[in-house]
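Each structure below is given as structure tokens.
All of the numbers you see were taken from the coordinates with simple rules; none came from a lab. For clarity, every value in this text was computed on a predicted model and none was experimentally measured. Cβ atoms are built from the backbone, for glycine too; each structure is taken alone.
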Structure 1
Amino acid sequence: MGNLLERIDEPEKLHTLSTEELETLAGELRELIVRTVSETGGHLAPSLGAVELTLALYSVLHLPMDKVVWDVGHQAYAHKILTGRLERFATLRQWQGITGFPSRAESEYDAFGVGHASTSISAALGMAVARDLQGRGEHIVAVIGDGAMTGGEAFEALNHAGDLGTNLIVVLNDNGMSIDFNVGAMSEYLSRIRVAPQYNRAKEDIKGLLRSIPHIGDTVVKTAEYIKEGVKSVLVPGGIFEEMGFTYVGPIDGHNIRLMRDVFSEVCMLDGPILVHVRTRKGRGYLPAEMEPDKFHGVGKFDATTGVVKKDPSAPASYTSVFGDALIELAKEMPSVTAITAAMPSGTGLKKFAECYPKRFFDVGIAEEHAVTLAAGMAAAGLHPVAAIYSTFAQRAYDQLMHDVCLQKLPVTLCLDRGGLVGEDGPTHHGVFDLSYLRTMPGMTVFVPKDEDELRDMLYTAVRMDSPTAIRYPRGAGLGVALSEGFRELPVGKAELLSEGEDVALLAVGTMVDAAKKTAALLKEKGVTATVVNMRFVKPLDEEMIDKCAASAKLLVTMEENVLAGGFGAAVAEYMADAGHGTPLFRIGIPDRFIAQGARAKLLESCGLLPEQMTEKIVERWTGLT
């Protein structure tokens, strides 16, 4: 750890450092971030790219009185270190350690909790409104990446901020990427700005041109103003932001601390909404991350010296890769199949699909709502789109799923990657609510595979259906089962009986099927025999299977890696109540609280979802019945 870094336990101390000292501190921060993330995993490249930006901004602002909202939070590791968490930084993303994202519960310097993209300007504007109404004068800053600027909420907030005209600073951290390379018109617009003349220089040139016109009368002045605006729209970068009511400054070098300190100092004295466009390089200062910024955006443990990511070569294929390969196979036979992602072609396993079928692949940017309605439009015109979205991000498209897909009974297949507990990314990224909201949607079929081979068959079944479907599967490696040749169409709404016992029936979905098999073996050791059922479908339920189990077993147990509120177990309970079954039901799942970050096994333990824990609970309930 560097000498300067040890002296900074609060950002106010940055005000006393010279530019040269801040540059030295930037190197110390990078060294610590690389060393720590190599052991914990995390969002390395974006945080490395924002080091100088953080130092320059915090050496001008007075935190925590002034507020900074970091969009998404991928770039906030320097922020955490500089705001009193240096000694705990080694616990990053670990169980009971500091979170990987800004969190209001963790520090007064974390002005707003984040984790999903495109929210910072909305939140910062809300804080600015509160400041104005309460008669205060602090600076409110939103730092947003160009990737997050592809999200519609960011533009809704810009539009409102420009209309209100209140004091607000938006720092656009432009590195040309989100997780994968950015797409869309906004990305192209920012690319043009990067090579355009400096804003202030162009503006002054235009003013000089106008002043050179002799004998300007009222009419000529008005004409000249029109000329100025017309010329500025061509020559001056940031025109779209100016049209929305913002003063645009930039683009400036996001690794030049001296320049940024000067710019931020001046900007803090201006009134109204201001957008400062800062250009940075993702992975700055660590060559492996600079060379492969997408690989090091969110990375697991790696060798800090070589940049080689530590992987288990014997690990089974991931659910994500199995899905991606299966979709390519299906697309070959079904020309109607298209693939959609929201800025995550690599993360959702669609990168190879994009290479094989570039005209049938669509990356919409960070715009899940648009992705789903785009899919609905495709389906309405005769295609069968497959939209692959992380479960936690699909929450943003609830209305589009309900109104645009289900209401119109359109054949859209939603593939929800990262279903269940995802580990170190924590509560903003756990996909534990999808079964609850999906089962409320009329006409929706909800598949939950027990393993990677069943995922293939479920995808095959879903794309052959003429109605809305959703397939939910977990992050990481599969169980290592053999993948069948070809595909098998599954009977919709029918469960799979895996084993039979006389005492209890374990009805499980998804990852909990394997856990149920292990639990059944432990129960047998305690003298309790168990039926194990892979329910496969949360909607429609296999009611005949439930009837059979309710008639033969003395206790029914539902098992799911989803919140208990409204989930699979709730669906079984509702059916049993309506059918008049008196067999006791015990539901096991995620409790009614947000689950922290940590290794997946630790999180399962914290929720009581390990086979040993479930066995103990079931035996306790069984003993009470007998």
Structure 2
Amino acid sequence: MHSAYIDPILERYGHNPTKLMQILREMQEHFGYIHSDAIDHLVARLGILRTQVESVAGFYEFFYLHPPGRYRILFSDNITDRMLGNMDLLEQMCRQLWIEHGKVSEDGLVSVDTTSCTGMCDQGPALLVNGRTVTRLTMDRVEVICELVRNEIPLEQWPAEFFQVEENIRRKDVLLGSEFQPGAALRAAFALGPQALIDEVKTANLRGRGGAGFTTGLKWEGCRNAPGQAHYVVCNADEGEPGTFKDRVLLASYADRVFEGMTLCGYAIGAQLGMLYLRGEYRYLLEPLQAVLENRRRANLLGGNILGQAGFDFDIEIHLGAGAYICGEESALIESLEGKRGTPRNRPPFPVTHGYLNQPTVVNNVETFAAGTLIAERGGAWYAGLGTGKSAGTKLLSVSGDCTQPGIYEYPFGVTVAQVLEDCGAVNSQAVQVSGPSGVCVSAAEFERRIAFEDIPTAGAFMVFDHSRDMFEVARNFVQFFAHESCGFCTPCRVGTSLLRNLMDKLHNGHGSPYDFEEIKRLNVLLQSMSHCGLGHSACNPVLDTIAKFGPAYEKRLQHRDFTPAFDLDWALAPARRSTGRDDSAAHLHDEAIGEQP
């Protein structure tokens, strides 16, 4: 039964175990989940262990080893969706479908749960239904969705406007505003030659746009000079940082630029294969991107002897992720590309010498590759003249939160936070979270600071909070995100992020004391010094930032001077008292608790 569908998939992927992620994805899209019998068939055909398949499938949030319902609905649950009322919408859907949050309905029809940021912060609240994005949720839309689910209407027959994703480009500069003719950057690069192209990128002082800011030209040169049987180009399109959605817009409207930038890199380093790692939340972009690639092949912009350049053979594959924030870390992404769990590697060695299949590999962000085309066409000196002395070029910002014009804004490096706030229609702002939960919280007193590597570096997220927002709850949401997304590989991060979440929940529940502040500081030292990767290193950032800048939000939760346990048995018995209608002294563990229970 399974071989008729699975064998053609295996044939397309050359029976290659390193393509396990894509094989599992296509299997799941056919069966609805990763069927046990299908795993048996897969194991026999690929010659791998069943434990390997189940280990990989169990790591990623969007893979299911058991039926998740014919309609799997996941509400985006980042802070901006919370601000727009996503939890009220979720509860309304659960009531209408007579289903418990996080569980599959008894008839196996539907399940409703939450997931991390879906990259739709400019048009939330959002959800995923069977991997497809629904934006701009309202109570009316929730009612319609419930009716469609109850009547088992296929997604193809749902209203098209439900799935409409807008680009919301609010400000353009040289990257978004320049005309682009596919092939023009490649012709300019061929006139230069590989090393001269790298020299131009170095002259431009282009730095990685994914947040780390490593010098792109040095990375390309290091990879070109590294010995290996093959060299590879990898585009990191796994933008899982809450509040970031710029790569989504580039891939939707500027895919030719991105793919041409990857091809330029392939020419510079001597690679024949490029891979775009597309986050699972952007599944809807897969077919349009495949169509762009096919058009480029027909135009001889991909394939053999590109544009008549003898010996330059280069093509691009798309690999779809399956819901793992940690795969935004470059070595975890490479592990995932190889069909494994997305666990970060020990470094050194670095991907530039030991990357995909242990070969020299360049991993750059979507925006970085797109910017490379400008440098090839106009020269490194021109590009270096944009921005600031240490931060050349422009930066795309994903603006969301308390503003009237959320969306994508492109500025030369050096723009002030205040200028961005003015342009996006933000008033009465008390804080901006720049670069997502792992970034920095900027208070109103700091709004003259600049977006630049020498001041506030960023991958692109720019979340605005006005004075109606409780910054403690903002930080608490970020902490919950880190605890949820920890890959579990190292004990300091796995346990530390959970402890941090528990401490924030303790403060939220009214059991806080100065002891808990000191415990948070100790956790930060532990996570910074002992975590395996950047997720653990930055997990305490939002808490420490908001404690320092918005102290009253925490102080009002310090209801005890001395240590108080997080668990209160009398409080835990409150639901039993409500169900029995009793609240007398005998129903409590101590008299003073009467009337204090929620």
Structure 3
Amino acid sequence: MAENVVKLSEHLSVWRGHINVGIVRDGERALLFELGDGRVLAALKGLGIKLVDSVLLSHHHRDQVCGFALLDKGVRIGAPEAEVPHLAKVDAYWADRKSRWGLTDFHPFRHVLAEPIRVDKAYKDGESLAWGPAKITMLATPGHTDGSASYVVEVDGLRVAFVGDAIYDEGQVYDIHSMQKGGKFVGDYHGFLGTREALIAGLNRVKGAKPSMLIPSHGNLMRDPAKAIGLLAERMDRCYDKYVAISALRHYFPKMFEAYDGRPGHMPIRKGKEVPACLRHLDTTWMIVSKDKAAFVIDVCGPNTAKNIQKLVEKGDIRWVEAIWITHYHYDHMDGIPDLVKLYNCPVITDSHVAEVVSNPLAWRLTCISPIQVKVDHPTKDGESWQWREFKMTAYHFPGQTLYHSGLLVESGDLRMLFVGDSYTMSGIDDYCAHNRNWLGKGLGFDYCLELTRKLKPTHIFNEHVDPAFDFTDEEIAFMRANLAEREKLFGEIVPWDHANYGTDEQWCRCFPYEQKVGAGAVGGASVPREVSFRVIFTNHSVEALDASCRAVLPTAWGRGATEWSKATIKSKADGEVKLSLRVPPAAKPGRYIVPVDVRYGAWDLPQFTEAIVEVK
């Protein structure tokens, strides 16, 4: 991404690098809007600016201010009042178990700074200040983050707005996954595109200030604010309507979607079906009970579920638990497995993709992930079949509600029972959380699952949270697949990346293992550094191979600096990796250290775009 300075007036310029940095000049000093990784400072010298007086931030994400350490100590940092805790007190975020395990809340999420910075001035909504030749007014524009703000600048007869990541370009936002947010009826986990109304309302406030230009942190300078914002609002409405049309949440939270009742193009909600006599349901557990009362258990919510299953054994309703199947890694489907295994010494079986997560949770950072480690006795291959009592069972990779998900087809006589975890309800598909990695595209994600369901022709479909069984007709499956195909196009229009999945899939770039422990101190009487290695995994959603480069940014306590750049070419529509290694100094104190990773991917320059965690014991 080429770096250059665009001069808008005598006293106002924009540095266009990995982000846009606004520059208000007053002689040899400057006020900046955003900072980025600090590369803008070299450009200031070229403009004859000798002193940075102040930096105003729109929001707390790392790429906005990760160059803080390069600033002189006297530089004043200003930020929206609501963003200050996520800048000045990030140690609390990284130390909080809720930021790591059982993730259902995403504001703030992991793009907070690795280390705290000083904030000298917290600005309230509507507050104004004078600096040099400019008048600056802060307007709250939540959406990309809860406390995001824009700055309306009046200077040299111009009025422009620096809008952070509220908008990227005409009708576009930088990403969709950051908009995951709950509301009146649900929490963040069920709040797909949940900030869209607040985002558009905030941008309309900016429009009301009548700027001649919008300048985003990421993206292009927009010279027709009303057109840019209006197109974004239209696209948001279309995208959300397509989402609601086949959303599983219509079954769980019907009041949430009352405004959409009866809309054309929305799939009618199926009626439930009677559950076959061979099944039992409690919590998020379905049990298949054989004629001789043996039980095959699918998911175990928690310790109480295990106790309730034990009560069924004590009452004689079932004789024994013979095996456990895991549909997916979410804590409310597997936290009770260790207790049930201890009671009945039964094997645990699941798809190999799920097994990778549950057997090593420390290596992953995923929604609703549990720190409980489960030993999987038999990781199954896609399409693998076996006989259990009078039932034929076939395991499938089923990347629906999450990418790491399984399906289980159970056949007996005329019954073809498909257990889909949390992937479907009678009203459609469970893609209400972008952070679950719900990919769009033919043969991917839910499109893959729906086509598999059509081929399997189940008589009954079972969701772990839903009491009745249900099914879908071939016509309904075709309708849902057509909706997903259209959504791929619509979501692709609303983000600047070359495929919609970059905008919805936060983890297209991630570190593995996400977290690891390392010892410190002496070995054989000598003080030696410890080497830590991890991989940066890229999911290339593009139609062509792309080059990727990465380097690890060292914690300040380890002496600052960064590793050398490492490179790889990532094949199209595939995962690839860049390997990194670094050394933990012998004197490193025990504790958890956040290691950000700078990323270059194709034409994108992405400072501190992902991170790994190293715990020194």
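Below, the figures for the structure above:
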quantity: For Rg and Dmax of the Cα atoms in Å computed as 25.1, 89, the structure of 1, 2, 3 it came from; calculated: 2
quantity: Identity of the structure behind 0.80 (criterion: FRET efficiency 1/(1 + (r/R0)^6) of positions 4 and 356 (r between Cβ atoms, R0 = 41 Å, to 0.05), calculated), options 1, 2, 3; calculated: 2
quantity: Origin of the derived value 15.8 (mean count of other Cβ atoms within 10 Å over residues 444-451; candidates 1, 2, 3); calculated: 2
